[in-house]
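Rule-based calculations on the coordinates, nothing more; no lab input. Bear in mind that the values here come from a model prediction, so they are computed numbers and not experimental data. Cβ atoms are built from the backbone, for glycine too; each structure is taken alone.
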Structure 1
Amino acid sequence: MKTGVCYYPEHWPEERWALDAKHMREMGLQVIRIGEFAWSRLESFEGTLNFDWLERAIDTLHAEGLSVVLGTPTATPPRWMLDKHPDMLAVDTQGRIRDFGSRRHYCFSHAPYLEECKRIVTLLAERFGQHPAIIAWQTDNEYGCHETSISYSQHALAAFQTWCEDQYGSITTLNEAWGNVFWSMEYDNFHQIGLPTGTVTESNPSHQLAYWRFSSTQIQRFNKAQVDIIRRLSPGTDVLHNFMGNFVEFDHHEVSKDLDIATWDNYPLGFLTRDNTDPLDQERFARTGHPDGSAFHHDLYRGCCDGRWWVMEQQPGPVNWAPYNPSPVNGMVRLWGWEAFAHGAEVMSYFRWRQAPFAQEQTHAGLLLCDASEDIAATEVARLNAELQTLNAFAQANSLPSEQPSASINDAKTVQSDIAIVFSYAGVAIQDIQPPGGEQFSALGFCQKLYSACRQWGANVDIVSPTASLTGYKLIILCTSTEDTPELLAVLRAAHESSDCVVALFPGTASRSREYRMPNMLAPGALQTLIDLRVTRSESLPPHEMLTAKSADNLTTHCGQWRECIQSNIKPHAQFDDGWGFHYQQDRIHYINAIPDATGLLELFGRLFHESGIRAKNLGPYLRTQRVGNWRLAFNFGKEPVNLADNLGLSFDFTANTPVIIGSSILHQGEVAVWAVR
């Protein structure tokens, strides 16, 4: 794994660039991202181009042996662009214009702005497409950040009307698909279709879902326009984009089809304080991040581009944008680097090189302070780089094959897993439009809880798209696969018939059509050919109400938020007091029709692992382990030290005599151990 950093030469005097490049090399950094916010310096006025400074910056980095990722600057159009195209701005759900003065101030559906983007990308690729320093291009920056995936502008409306006509062909077909006969919502023609916002009460969920799909395809279209130019003018160079964490406003799998590498921006402490609603998690992991938060996204984005993925931005200290911005515990920046390695990352890149003393991100830490002296993270990154070299030397001395993919090798098998979680962005959108578990239910959050339960049992997990092959896995988990599609049935049937895999279906599976209609045969739709049951009722429960399901041998499972009533000849594993069954199984297909609490999920997966033949041991809430190639790594997120020989044992190829190459067998908080396994 290489390490890198995000650098902004336009922020600093030019005489500083060579000193920075030398310092980066001495720290062990290799990959430098630049340029993604620099449009106003590249083109100060329309047609007034100044690429010379960028070329000098790239040459300076190249002279120190550093590789460059060049970003297209389309996330920050300059002020003159707005004067030329005053209607290019996005509009929010309240009809308010998302104005100039920060970033991402454009609507994906504004055709003239797309042409401006194609023009600047063409000019950059013509100038730098063959530069020997450039190993990759980044398109734009963080699509959808600041709730900009979906715009409600007049340009978006016109494009949506055209999209609907292309999708449905006739207005009669659309009316039927959306069920517009309900409340007399039928249209006479496509130009009558409005935006799914501003209605007296809730707009039609089919309309909302269609607009989500449309908005997602607009992002894919915008991205592909840039990718096509880069591939033509910089052939053979990787193209990537930096996605975000806890973000499902568009389909990342679809956008990734046009990319070589999926990268993402990892801010573990920021995500915890902004997105995690569990007070216990907030208390336990305030300075480490949740033990499975980063790992979930590593595996999610590893599944987007056939195993090729990076971290493009890694938190090096306090950030500036979360409700609270604590400093990570000593060692965590190094741990986060090793964690990315453990999940098969090609590059771990830190944001940013030097803290900015001006504008919106003044309190966002960098590897350097704003006076150019080293901050705490710089020492940890230098240590990580030295340890990566130690690991390489050990592998060579012991004739271990290199298991980390290089920029020229597509090795999707660096991380091998027995478990697959099928993740559907459209399925999440369906559940978010009308949350079946009540207002506080999060489809993404529930998926992360299932992932966390698997990780607490010490397992590697793949997170795959709904169209990915599932053959070869021992355990397949579906929790966001809300769409009832022939493709889903086909991949599940193929996996089930070709092996003895166990399949776990959670509430909502195959419960809606592509158009947001309930299946005629009820949920789980066509999957009833795999397990003979149907859902006849679904209820959401208030936060204070927990229901207990008891098995024949008096084992109990506490459930809340969401529960389904099942009609079936299959005898359930347990029953609730009111007679509703819980957890149905036919052959090796399980249907779990309620949301267990954390303890119940852990016990459930213990049984599923046993049935699947997956070796497992409950590691508790703080210890995590991951196998990558010939290495196994362990991480301690808790305040108490952990003895690996006692806590892992032979299930994880660890004994008291296991030689630990990095770290030690006693792990304190924020520490990492790496050892070789057969």
Structure 2
Amino acid sequence: MEKLKLVSLKNIKIKDSFWDRYLRLVPEVEIPYQWDILNDNLEGVETSHCISNFKIAAGREEGEFYGAVFQDSDVAKWLEALSYVLMSKRDPEWEACADEVIDLIGEAQWADGYINTYYTIKEKGKRFTNLKEGHELYTAGHLMEAATAYYRATGKDKFLRIMIKFADLICTLFSDENNSRAYPGHQEIEIGLIKMYEATGNEKYLKQAKAFLERRGRIPDYFEEEKKNPAYRMIFPELEDYDRKYAQTHLPVRQQKTAEGHAVRAVYMYSAMADIAAFYKDADLLNVCRTLWENIVGKRMYITGSIGSSGLLERFTTDYDLPNNCNYSESCASVGLALFSRRMAQITGEARYMDIAELALYNTVLAGISMDGRSFFYVNPLEVWPENCLPRTSKEHVKPVRQKWFGVACCPPNIARTLASLGEYAVFQNGADVYWNLYLGTEVTLDLDGHRTVIRMETEFPAEGEVKLTVLSDKDYHGNLFLRIPHYVKRFDVSSCGRKTEYEGIKGYAKIPLDGERQELHISMDIEPRVIRSSPRVRENIGKAAVMRGPLVYCLEEQDNGKNLPGIYLDPGSLRECYREDILGGVTEIRASGLRAVETGWPEEDLYSEEKICWKRTELTFIPYAYWCNRTPGEMLVWVKELQKFQEGQNGKDQSMGVHN
């Protein structure tokens, strides 16, 4: 079980026609914009108070704690995102800013290593008395991720040493000797501890991460026992009727077969499980990860790569329950799915996992941020009617426009750190072999068994399916290049010097032997619009179709197609492409024909009638889902009713749907 290695972001340069508009947002917009928010410098934006909390905890200021119990994690993810930016290009000014924040975190640290502003300022005597809701270990995990990223980016170890002290405290307090049953309510510390192990080589961090995982689901339930402590105080009233599935404690992790509970918690936990399976060469645990991933992707995932269908408790529900206009689909959950899928690809060498990571990255993750980088979606529905997104209703969580910030602001910095680390999804390495996952303009410098090798990819993907790949080595290099064959292409051709190159297909990759100091390859794949339908078990989508092109899901917007989008039927045989330079910074639209219900002939006062609905022919314009709500706000729709023929019952006669011209 040899895990494929990530390539350092220091060795990856991305210059890509599709991704550049988003990647440049991180250093140019996201880092300064979010820094201003963390310092409460912007008017008309939800107050963060994150830096003030740390200043109060450090004794620099006086005041009260403000925000959610996990407020510190916003600073951690901002630091992690900045670290990835610094890996690509050092910036002395922002590096100095990060150093100041790290100094502040160090000042807020207790003598024994503990860090948490909520329990330092507001509940000083109650630390670790409510692991179910307190998020102390969750926040610690994000700080660990930030510290290891900053160490890799700069070589400075102050932040890492701060977190070593905290990690050592956690490993002492929650060792098998001192507390053999405790585990976090919101998983994340496991990922952080694993990264601390990777940075330091200290195996106790890896063992503690494994212990936290293995303890979940044991009886008696730790969280029920925790409530008997006189110091226990409930934080979230909505968890009064606690369902053990919510935090994936309903069964031991090795017995879990379906994705349950809070979606973000779940995929963070599965990511850690995959890492542990790889480090300990645990085939049984890896098979559990396979089963859970397959349940998500095969029965509980939206076409956009989003997960967590319930607006109540941000959770999975049951197989095939995928409503479009009231789903939650938190942006963080898609980030977590991409992290889980990437790990599974690294461990198994199977391209199908990167297919799903690509799906989430190109659709839900990008939809979560506006094209100017200053507003965000927390929730990612597949159908929006702005007029019914009303407070105190079942759709109050659905926002028809992106928000400038949130009281619970986990998603914006999570998207920023994901975009800044995109290169980690693009390429893996295994000795002299290179696995290429994402088709984007990239230059990667690698040490392949002692050979300095530069691989350069040039492409306009996903606008087109042509890719040029140049491999330059300082010596006569011999290895293999594994090119992911996207699951949605019917044709994947590789040629060199005008001649077709035969390749061996291995686990969804095209294996191309590399020999010599220079080699040029040309890849050609079909990127055409296609009509997608869901399983008839997905009740919400029966009789409907979605449109995709390459990895991109498309949608209808009111600005192009008028109001009442559910009143439209799509002719699936009429799809055609049209590139528009004048909108959305340049975009490939998909146009189609269809029918639209006519409202004018129906008396306004008649809610119900025996009248037949009249239809008129109409032209439809689809844009990428990732780009929706970047122009005039309005309705949006992914799943469109489809003009089709169906096979009737037992006699097999084709019948039309009964829609009228």
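Using distance in nm of label points 7 Å out along Cα→Cβ at positions 173 and 357 for the comparison, can you identify which of 1, 2 gives the largest number?
That would be structure 1.
Which of the displayed structures (1, 2) returns the greatest value of FRET efficiency 1/(1 + (r/R0)^6) of positions 117 and 181 (r between Cβ atoms, R0 = 35 Å, to 0.05) on calculation? List each step's numbers first, then the result.
On the way: 1: 0.25; 2: 0.80.
That would be structure 2.
Where does the value 3.1 come from, among 1, 2, when distance in nm of label points 7 Å out along Cα→Cβ at positions 109 and 429 is the thing being computed?
2
Suppose Cα extents along the principal axes in Å works out to 77, 75, 43; of 1, 2, which structure was it derived from?
On the way: 1: 77, 75, 43; 2: 76, 72, 51.
Computing Cα extents along the principal axes in Å on every structure in 1, 2 gives 77, 75, 43 only for 1.
Computing FRET efficiency 1/(1 + (r/R0)^6) of positions 21 and 85 (r between Cβ atoms, R0 = 25 Å, to 0.05) gives 0.10 for which of 1, 2?
Traced to structure 1.
Say we calculate distance in nm of label points 7 Å out along Cα→Cβ at positions 149 and 605 for every structure; which of 1, 2 gives the highest result? Provide the component values of the computation, followed by the final result.
Working: 1: 2.4; 2: 6.2.
Comparing 1, 2 by distance in nm of label points 7 Å out along Cα→Cβ at positions 149 and 605, the maximum is at 2.
Consider the structures 1, 2: one of them gives 0.97 for Rg/Rh (Cα atoms, Kirkwood Rh), for residues 133-396 alone as calculated from the coordinates. Say which.
Working: 1: 1.05; 2: 0.97.
Clearly, the read-out refers to 2.
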